[in-house]
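Following this line, the structures themselves.
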Structure P
Amino acid sequence: MSSNQMQSAKDSAAQTTEHTKQFGAEKTGQAQDHAQGMGQAAKDKANQAGQATSDATQTAKDKAVEAKDNTGNALQQAGEKVKETLTNAKDAVTGNNQ
């Protein structure tokens, strides 16, 4: 091999090596970008799930308060009806039906 051919082969190898490094760096950058995108997507999904859980918890709490209020109202009405019935019965026995 002549010295020109040797130099040409070295230059070609150097170009191939540089091209391979650039290609590797480009693919590494793309992989990192993709990984960051996937990481962000996972964070977004986790945040959405957390918000959905929070919303569901608030809805359950609101429904529990509503049920408590409805139960309290029903008990109050039942108590008033019992009181009215007892008062009517007492009045009937004591003759206070006026």
Structure Q
Amino acid sequence: MNTLKSKNRLSLAIFFGAIAIAPILALIAAELLSKTLNCVVREAGPTNCIMFGIDIGNILAVLYVAGWAILLTLPTAGVASIILYIKTINARLKEK
């Protein structure tokens, strides 16, 4: 017996997919921002990086380190997303 409707499975698959790639998106955003502002950002600690008069070096350092979370999120949330997507397709094919 299926407890989730096809539409709910698809929404959940998209949600898990977003969780799976969120750390790499944070890393890319930090890289682009640091290159745009000509800042040197290290994972070891924050450096001075001024944007609109505010030092965002610490935020950029955290975003860089958050990229390592991809080692956890991609296998778990990514696989869950793929499984839910396949189940959604199978359920929709059975309806036809």
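Read-outs: derived from the displayed coordinates by stated rules, not from any lab. Just so we're clear, the structure is a prediction, and the values are computed from it rather than from any experiment. Cβ atoms are built from the backbone, for glycine too; each structure is taken alone.
State the single structure among P, Q that was used to calculate semi-axes √(5λ) of the Cα gyration tensor in Å, for residues 23-70 alone, giving 17, 11, 8. Of the structures listed, the value fits Q. Given that distance in nm of label points 7 Å out along Cα→Cβ at positions 31 and 47, derived from a single structure, equals 1.6, which label among P, Q identifies that structure? Going label by label, the one that fits is Q.
The maximum of distance in nm of label points 7 Å out along Cα→Cβ at positions 15 and 55 over structures P, Q, that is, the highest value, falls on P. Using the calculated result -36000 for helix-only ellipticity at 222 nm (-39500 (n - 2.57) for each DSSP H run of 4 or more, over all residues; to 500), pick out the matching structure from P, Q. Label of the originating structure: P. Could you figure out which one of P, Q the value 51 for percent of Cα pairs over 20 Å apart was computed from? Value 51 for percent of Cα pairs over 20 Å apart corresponds to Q out of P, Q. A value of 10.0 was computed for mean count of other Cβ atoms within 10 Å over residues 63-70; which of P, Q is the source structure? Working through the options, I get structure P.
Among the shown structures P, Q, from which was the value 3.1 of distance in nm of label points 7 Å out along Cα→Cβ at positions 7 and 79 calculated? Structure of origin is Q.
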